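All of the numbers you see were taken from the coordinates with simple rules; none came from a lab. Just so we're clear, the structure is a prediction, and the values are computed from it rather than from any experiment. Cβ atoms are built from the backbone, for glycine too; each structure is taken alone.
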Structure I
Amino acid sequence: ERGAEIVLVTGRRFTFARPIAAQFSLPLTVIASNGALVKSEDGRTLWRQLLPREQARAVLAAAGPFRERALLLFDREAAGQIVVENLDPRHAPVDGYFERNRAYLLQVERLEDALTEDPIQVLFAGPVAPLRELDELLRRAPCAGAISVTRTEYPQRDFTLLDVLDRGCNKGRALARYAAARGFAREETLAIGDNWNDREMLEFAGLAVVMGNSDAELRQAGWALTASNDEDGVALALEKFLLSA
C-alpha cells in the first residue's frame, strides 16, 4: 500500500535463501552471495557478477596454509554448486553443512581443475583469528586489486566466513544498482544489517539500521539501532521507520 519493495539481501547462496523468500506473501527479489547474484523469487537471474576463474586461481595460490579451508561456489542448479577438495567437517562453513548440502556437493582432487567456468566466489571458513590473518594476506596479495574480500564474523562462536568475490562486488553495490533500476532514490532506501558484510549496504542506504546483536563497532558507527534477532529487531525497525512514518 505504501509502494515499498522488500529485497532480501544475504551472504548466503540463493538456494539457501529461496525457501525463506517463499514465506513472504508478496513478490520478492533476492540479492544473494553478498551481491554477486540478483534473482527473482522464482529463480530468474536478473544479473550476476562472477569471479573470473583466473582470479579464483590466483586467490587459491595466494592463500598459502589457509588453502585447505577453501570451497568454490558456482551458479548451478544442483550438483556442483559447492566444490570441495576436503570433506573433513572441520573445514565446513558450519556444523552439518556438508551433510545438509550433499545434493549440491562435488568433490574434486584439485579445486583448480574445477575452474572450467567462472565461479561466484572462493569461500574460506574457520576460526576468527586465522581468518583475519588470511583477510590481511589476501588484501596484500598480487591479486588484491582484482578481487573483493568480505568478512562475516561470529566471535561468540569463534567462527568466520571469508568471501572472495569479483572486484567491487558487495551488497551495497548490488542494492544501489537494483534501486536505480526500480526507480528508487538512495534517500528512499532502508537497509538493516548485523555484520561486516553489510557495511557497504548500510553506507549506501538513505536510512541504515543496525541490529542489536551486531558487533560493537558496527553499533557505534552512528546508524540507527534496533533490537536483536531474538527480539524481533527487523519487525520493530520496519514498524518504526516504514509503517509508522
Structure II
Amino acid sequence: MSDLYIDPKKYTNKTSFPDPKTIKVYDTTLRDGEQTPGVAYSPEQKYEVTKMLSDTGVHIIDIGFPFVAPSERQALQKIIAGKRNGEIRKDLEILVMCRANKNDVDATLKTLEKVGAEPSEITFLTFTSASDLHIKVKLGPTLLKREGETRFIEDVQWYREANCKMMEEICSYIKSHGVKKIELGTEDASRSDISYLKELIDRSVSKGANRYIFPDTTGSLTPESTRYYARELRKAFPKLAMVSHFH
C-alpha cells in the first residue's frame, strides 16, 4: 500500500503558514453569489445573510453595488442600521463596490448621507482591469472616451497609461470625501504582465488605495503561477494588505 499512497506532507513539508490570527475571511456571497443564475436577494434577505455571516465570525463582507439599483442602496442602509443596533457585529467590515467613475462613488456617498453615516464607516472597492486583453478590448472604449479619442489606438502602452491615470483619479476622488479604506481590484490580474500590475498598484496606492485584491477572474491560475504572482507582489509591496479572490 505504501507504493500506492503518497503522504501529502511530502508536498508541503517546506511550506510555512502565517499565524492564523493574521488571516481574515472575506465573504462575497451578497455580490458574487448573486451572479448565480436565478439568485436575486432582496434588501431584507441581504440583511439576514449579513447577520448570519456576522455570527459566524467573518471579518469582511462585500454587500454589493449601490449604484446599480435602489434595492442595493436599501440593503446598505439596513446593514449600517444593524451595526448600530447591535444585531451585526461592530467590528464587521462592510465593503461596497464602485466602478472607477464618480457616479458610482457619489451614489454610495448619498446613500450613506441619508442615514447619517460617515464615508469612513465602510470600505470602497474600486476596480479596473489589469491584463492587456481586458484593458484594450473590454475597457478600451471607456478609456478612449475618457481621453477624448475618436479613433481606435493600436498601442497597448497607451491603454496601460490611460488605465493608470483613471485609477489615480478615482482613488484621489474617493479619498477626498473622507473614505479611510480604499481597496483596489484588478480584473484578470492572473493573466496580466507582472511589471505593469505592480505599476498599476503602486500608482493607485500613491493616491489613497490601502488594500489590494488579486482576482483570478478566468480561473486560469495553477499552483505554480499562484506562487509566482504571490511572491512577486509581496516582495514589491511588503506592507500592503492583500486579498486573494480565486475562481
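Hey, FRET efficiency 1/(1 + (r/R0)^6) of positions 13 and 93 (r between Cβ atoms, R0 = 35 Å, to 0.05) derived from one of I, II reads 0.50; which structure?
Label of the source structure: II.
With distance in nm of label points 7 Å out along Cα→Cβ at positions 85 and 213 computed per structure, which member of I, II shows the largest figure?
I
Computing distance in nm of label points 7 Å out along Cα→Cβ at positions 133 and 149 for each of I, II, which one ends up highest?
Evaluating distance in nm of label points 7 Å out along Cα→Cβ at positions 133 and 149 on every structure, the highest lands on II.
Assuming 37, 14, 7 is semi-axes √(5λ) of the Cα gyration tensor in Å, for residues 77-156 alone as calculated from a single structure, say which of I, II it is.
Here the read-out was taken from II.
State the single structure among I, II that was used to calculate helix-only ellipticity at 222 nm (-39500 (n - 2.57) for each DSSP H run of 4 or more, over all residues; to 500), giving -13000.
On the way: I: -7000; II: -13000.
Label of the source structure: II.
Taking 30, 28, 17 as the value of semi-axes √(5λ) of the Cα gyration tensor in Å derived from one of the structures shown (I, II), identify that structure. List each step's numbers first, then the result.
Numbers: I: 30, 20, 17; II: 30, 28, 17.
Here the read-out was taken from II.
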